[in-house]
Structure I
Amino acid sequence: MSKNLVIVESPAKAKTIGKYLGKDFTVLSSVGHIRSIAKKTKDGTPPIDVAKGFSTTYEVDPEKKKTITELKKAVKTAENVWLATDEDREGEAIAWHLCEVLGLSPTTTKRIVFHEITKSAIEEAIKSPRSVDMQLVEAQQARQILDRLVGFELSPVVWQKVPGGKSAGRVQSPAVRLLVEREREIQNFEGAFQFKVTAEFTHSDTSIKAELPKRFDTEEEAQAFLNELLGATFTVADVTTSPGTRNPGAPFTTSTLQQEANAKLGFGARATMASAQKLYQEGKITYMRTDSTVLSKQALAATAEYVTGAFGAEYSQVRQFKTKSASAQEAHEAIRPTNIAQEKGSSNEYDQKLYDLIRRRTLASQMAPAKLEKTTVTISISSSQHQFEAKGEVIIFDGFLKVYGASKKDPEILPPLQSGDTLVFTEAAARQTFSRPPARFTEGSLVKKLEELGIGRPSTYATIINTVQVRGYAEKGEGEGVERDVILLKNNGSDVSREVIQEKTGSDKGKLIPTSIGMMISDFLNDHFTQIIDYGFTANVEEEFDQIATGALARNTMLEKFYTPFHTLITNSGGIDRAQVAKATPVGTDPKTGKMIYARIGRFGPMLQLGETEDEEKPKFAPMPKGARVDTVTLEEAIKAFQLPRLVGETEDGLPIKANIGRFGPYIQVDKLFVSIKPLDPHTISLDEARKLYADKLKAEAEKNIADFGDGLKVLNGRYGPYVTDGKKNAKIPKDTD
């Protein structure tokens with residue numbers, strides 16, 4: 001073993017650092033966190049003992065015991081131990097836990113940090129080690145303790161009082177509230193329409209597209225205006241030209257990287273962070289959890305040199321962007337390539353796309369603004385007081401657009417025109433346009449909103465967004481939208497025609513939509529635990545973590561301030577009426593039975609109920625139709641849901657085939673055999689389709705059965721080979737047994 005032992009938290013990072021340090025250094029990995037707060041303690045005291053100053057009992061994660069043994073062995077033979085975990089609070093906490101478990105002193109053990117894994121950065125870090133920063137550790141502990149206490153105390157209340165509720169978290173709950181509030185804005189949105197008029201002219205064989213600045217509120221007004229254009233002459237009244245510039249954005253922070261990767265590449269927040277982490281650990285980019293937009297002096301110089309060499313001196317403009325975030329505690333630099341000249345960052349296609357985005361954004365931030373010339377042509381109409389406007393844009397100098405943000409659509413270029421020129425009319429159209437409701441959040445726009453509100457930090461955005469989906473409180477939409485009628489009026493120069501065309505509206509593909517349970521949980525917390533979902537309160541807690549990290553606030557003072565009122569709410573939660581929380585929503589009367597249909601949340605999620613709970617005849621239940629929610633399901637959808645189970649027909653040997661929807665999706669049932677029919681609809685599946693699926697299932701079952709000894713004892717063929725079962729217990733058959 002070398003005399004120097006370096007411990008990092010990831011094998012990939014260990015491999016990269018190992019390349020830069022000589023034979024005197026051995027680099028080992030803890031493979032992430034090694035300890036977490038214990039589920040329970042041996043002596044029965046609470047794992048977080050609030051009465052004893054939030055004293056916390058930690059335990060080594062079972063899967064890390066082998067790693068700890070190897071690290072202890074290596075520590076014994078090393079002269080120097082260097083802790084090189086990430087430079088943020090999580091990394092600092094891992095370094096402290098390593099000291100605790102390996103018997104190292106946090107005050108004397110060498111702690112080194114760097115925000116890029118390059119030879120020069122590692123060598124520089126080795127020259128200036130420090131000790132473990134206990135203020136950063138305490139800030140991480142405060143977050144972890146608070147989140148555990150909230151989850152541990154609030155989740156049981158949610159299980160008891162909210163049907164289908166799984167848990168409630170301190171930071172995920174405000175995120176769900178954002179989604180719920182946006183959904184209700186969309187539901188309450190009152191749509192309106194207007195008619196937008198466009199026209200096309202020609203001059204010297206060049207086409208000119210123009211638009212009427214005024215919108216008409218009725219079809220009659222739009223029709224009257226188009227009629228006015230018949231036989232009119234069109235003259236250029238004015239031509240104005242104005243210079244314009246477009247400036248590049250700052251280099252990426254964690255938040256802006258997640259937003260852009262979502263918008264430009266379609267990556268989710270979690271996938272973006274996983275990809276960025278790989279690039280960082282391989283030494284290709286700087287540390288990926290940061291809210292700083294600053295670039296180091298070396299990076300500024302290297303980027304300026306590259307831009308000048310690749311594109312010319314006129315393209316280079318050195319800039320230092322001021323960090324907007326007051327906390328900016330997570331790291332000291334924006335996300336950038338460690339070598340700006342390197343175009344290839346990874347052989348993995350996914351990671352390369354992200355690397356290319358980071359590289360181009362960094363280059364653009366150090367390039368000259370784009371220079372544009374904007375032209376507006378005003379066109380007068382001989383038969384009307386209204387005027388058309390044609391707008392064009394010419395890029396005089398592309399500047400940073402050479403590498404980032406150039407529009408794929410060619411800008412409208414206008415022919416040379418001057419006042420008094422007569423234009424030849426080609427056609428005009430008035431199209432019905434509808435006002436748009438507020439847009440649902442994507443993962444990227446939700447990250448942006450959380451950052452604006454001060455909720456979460458670079459290290460937590462991806463986790464928050466993942467958690468709300470895993471818990472079933474929100475889901476990604478898959479709908480392509482629905483067709484709607486649009487009125488289109490056309491003037492072709494000789495008459496005005498009217499037609500009704502179709503356009504798609506309401507696509508929610510890739511958007512985050514709160515589920516019925518998500519909406520109920522959010523309302524429950526709003527009614528009974530306001531502080532948990534209050535945006536200002538949650539942002540203030542984040543600021544207090546920042547203050548702990550700088551030593552401006554004591555950890556326990558902050559924890560007591562939060563926990564005391566919160567625990568009082570938990571203590572008083574026994575009186576909350578579950579029936580009031582999960583009130584059934586009347587959908588309408590079933591025409592067949594005359595009974596009321598209700599939408600409600602049950603143990604396994606949203607469902608429909610036909611009839612009253614108090615009636616002598618027990619109510620019937622049906623699963624919620626796909627895409628519907630307790631607050632949006634229609635009577636038509638509900639009536640259709642109660643048409644199940646449906647008799648599709650019979651098998652070839654006369655057994656009835658029933659189609660239905662269960663907890664795990666649509667299925668057909670023949671006798672005691674259940675067959676999944678995904679993605680088919682139980683309302684429309686044909687007899688031929690059902691028989692084929694049934695035959696396929698019988699064949700699979702037959703191949704699965706190797707031998708039947710009676711009394712339920714069978715030999716079956718499973719995913720991992722043959723096994724014996726009596727219906728209750730399974731026993732694997734050894735490979736050499738026939």
Structure II
Amino acid sequence: MASTELLSARDSTGHGSHAASTAAGEEDVTAVIDGRGFGSGSGVAPAAHLAVYKACWTAPDPVDDGCSTADLVAAVDAAVADGVDVLSYSVEGSADPVDSVGLAFLGAASANVFVAASAGNDGPAAGTVGNTSPWVTTVGASTHRLRQGGVVLGDGTVLVGAMVGDRSVPSSRVVRGADVPAPAATGAQARVCALGSLDAALVQDRVVVCERGRTPRVEKSAAVSRAGGAAMVLVNSAAGPGDVEADVHAVPTVHLAVADAVRLAAYLDRAGERARVALDPDAAEDEPVPTVAPFSGRGPVAGGDVLKPDLTAPGVGVVGAVAPPSDDGRLWDLRSGTSVSAPHVAGLAALLHGLHPTWSPSRLHSAMSTTAQQLAGDAGPFAVGSGQVLPRDSLDPGLVLDVPAAAWRRYAAGELAGQDLNLPSVSVPRLVGSTTLVRRLTHVGARPETYTASVAGLGGLDVRVAPATLTLQPGQSRRVRITLTATSAAPATGFATGSLRWTGARHEARLPVVVRTASVAAPQQVVAERDSGSVAVRARSGAGRAVQVRSGGLVPARPVGLTLRPGSFDERDPQVDQDTFATSVHVPAGTEAVRIELDGDSAQDDGDLYLFRGRQLVASSATPAADAEVTLASPPPGDYTLYVHAAASGDRSTTTGRLLTWVVPETGGTPLELQQPGDPTGPGGRIDYAASWRDLDPTQDWLAVVGYSGSDEQTLLRVE
């Protein structure tokens with residue numbers, strides 16, 4: 001451990017303190033940061049009791065900082081055993097819903113413990129959300145207020161960015177950090193304004209432009225202050241994060257996004273030594289709030305049958321308590337991240353539990369989700385889930401959806417699809433024609449109420465809810481059937497998004513809906529005997545559109561016989577030895593698919609495949625089986641390296657088998673004749689077709705790729 005680390009539950013980095021004060025900090029506490037007042041406030045649930053479980057540690061080398069899975073699971077189990085009602089988990093999690101931590105959370109949910117967890121800070125790319133278990137409330141980060149200020153250029157242009165404080169800076173000369181390095185510093189160090197990198201003689205009383213990256217943001221302003229600078233303009237680069245942060249800096253600072261950073265750079269180039277800027281803390285743009293934070297983790301999740309994140313909460317520029325030893329003696333600071341947003345939801349869950357002590361964790365989740373506020377902009381449900389929580393509305397949601405613990409366990413065991421869980425959202429990963437889902441709604445209002453269903457968005461789908469109207473007594477539940485049918489206007493690729501609403505006289509419940517429509521439903525692989533000369537393929541048109549089939553023809557495999565002795569394999573540093581065979585795979589431009597199969601001779605053996613492009617692992621098959629296969633559809637051209645590894649042998653001696661490799665081009669293979677399908681009768685209608693061949697070499701194994709118009713679906717046709 002680092003010398004500053006404490007072998008106790010006491011916080012040494014400020015991360016836990018900030019999360020704890022957000023969830024359950026005392027009421028009416030005044031926050032002051034470096035002499036600046038930020039008013040008074042409280043945690044979301046100031047009357048809640050805190051139990052702290054420390055599972056993350058700092059090391060002498062920051063690279064080794066982190067949280068071991070064993071410690072995380074032990075902390076969750078200890079909290080459940082101690083009888084907590086709510087878990088707040090501000091740790092980035094796996095995309096696997098049933099990893100070790102996810103299963104620990106399943107135990108917590110089964111014990112009636114609500115779990116709020118961070119969505120992660122790897123956005124805005126798709127598929128970056130973590131903590132994806134459906135029994136966890138996964139929380140993204142959104143804005144709740146804007147702290148703005150402006151950089152006023154010498155030509156009068158005002159560039160608005162993030163700023164804390166009320167100190168203005170009059171028109172001053174401006175320099176780029178990269179242009180004023182200290183004698184012992186490099187230009188690269190000065191560019192990012194590392195501590196000690198700036199020449200005081202050239203910085204004195206000037207505004208310094210510092211690039212984001214490599215060093216903490218607040219250290220950059222400290223470097224400017226130590227060199228005698230008057231202010232800092234912190235600029236994002238195209239290669240870095242896209243968010244702007246309102247930090248408490250050592251000198252007045254405005255943080256600019258990439259577009260405004262480019263405008264500033266153009267002005268500095270034009271003005272040269274005459275360039276001057278001022279900082280105006282009153283400058284502002286009329287930007288709507290709340291909006292999702294750029295860094296907040298996004299869906300969809302693997303498999304796509306659960307919508308994540310579930311919702312968002314304030315996670316940008318939030319004032320909270322910190323640990324003075326790690327924060328320059330401060331008691332309070334501004335922080336951003338989904339580690340900040342998750343405690344908001346944990347605190348709200350504690351409030352709801354106090355008001356409704358008999359409610360299950362899934363009811364608490366539902367109350368927050370169905371009453372959430374829609375965010376400004378068009379980020380969509382994969383960024384925001386249901387929207388930003390509205391604490392007051394969630395206290396009286398009207399309708400709730402409950403999920404029994406037995407259903408969670410069936411999902412974890414692979415016995416129940418996520419789209420069939422009674423969640424306050426709908427996520428259909430593959431709609432072919434039509435499907436019907438069921439949701440069970442429970443009225444928790446104090447008086448009888450009649451609710452009417454309505455649909456928003458979901459273009460290209462026909463959506464029917466039955467019954468469309470239902471009248472419920474307090475505590476009464478009713479099942480509703482939601483039928484989704486693709487029409488000819490359904491998206492050929494991507495998702496249809498929208499929502500279902502149940503509106504009553506006093507309440508409204510809203511469920512986000514995401515549906516991926518499949519243009520074609522066809523088998524991934526068809527195996528046929530060479531001597532048969534043909535094979536029939538069954539397929540369906542997802543939206544009822546006519547479909548054409550195509551193929552570049554059949555190609556023979558490149559076979560290699562293998563004999564290996566079992567051993568270890570490190571995919572971070574693959575080596576060829578007696579347990580590992582390597583071969584190159586050249587992929588020309590215009591390749592439709594690469595298919596590699598390992599056919600082991602003994603079912604008791606264990607063989608694995610690892611395919612690299614350069615040093616990057618692009619595909620692998622490492623299951624405890626003798627056979628293995630990997631497939632790349634439309635792969636980037638280039639040279640790949642395939643490693644075949646013997647992990648175990650049934651006779652504890654050697655493994656033997658045959659390696660088959662196909663590189664299938666878009667054109668030029670041995671002809672494969674395709675009988676075009678007829679027109680489908682409607683959404684989900686059949687588009688069966690036949691494929692035939694002649695005069696194939698009987699000593700070869702053959703493969704073709706069949707593609708479908710208007711779809712990225714493929715069928716591999718294996719002839720053996």
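Readers should treat all values here as calculations from the given coordinates under stated rules, not as data from a laboratory. Treat the numbers as computed from the prediction; the structure is a model and nothing was measured. Cβ atoms are built from the backbone, for glycine too; each structure is taken alone.
Taking volume of the Cα convex hull per residue in Å³ as the criterion, the top structure among I, II is I, with the largest value. Could you tell me which structure in I, II was used to calculate distance in nm of label points 7 Å out along Cα→Cβ at positions 154 and 642 as 3.8? Derived from I, not from the others.
Computed over structures I, II, distance in nm of label points 7 Å out along Cα→Cβ at positions 90 and 570 reaches its largest value in II. Could you tell me which structure in I, II was used to calculate helix-only ellipticity at 222 nm (-39500 (n - 2.57) for each DSSP H run of 4 or more, over all residues; to 500) as -11000? The value was obtained from structure I.
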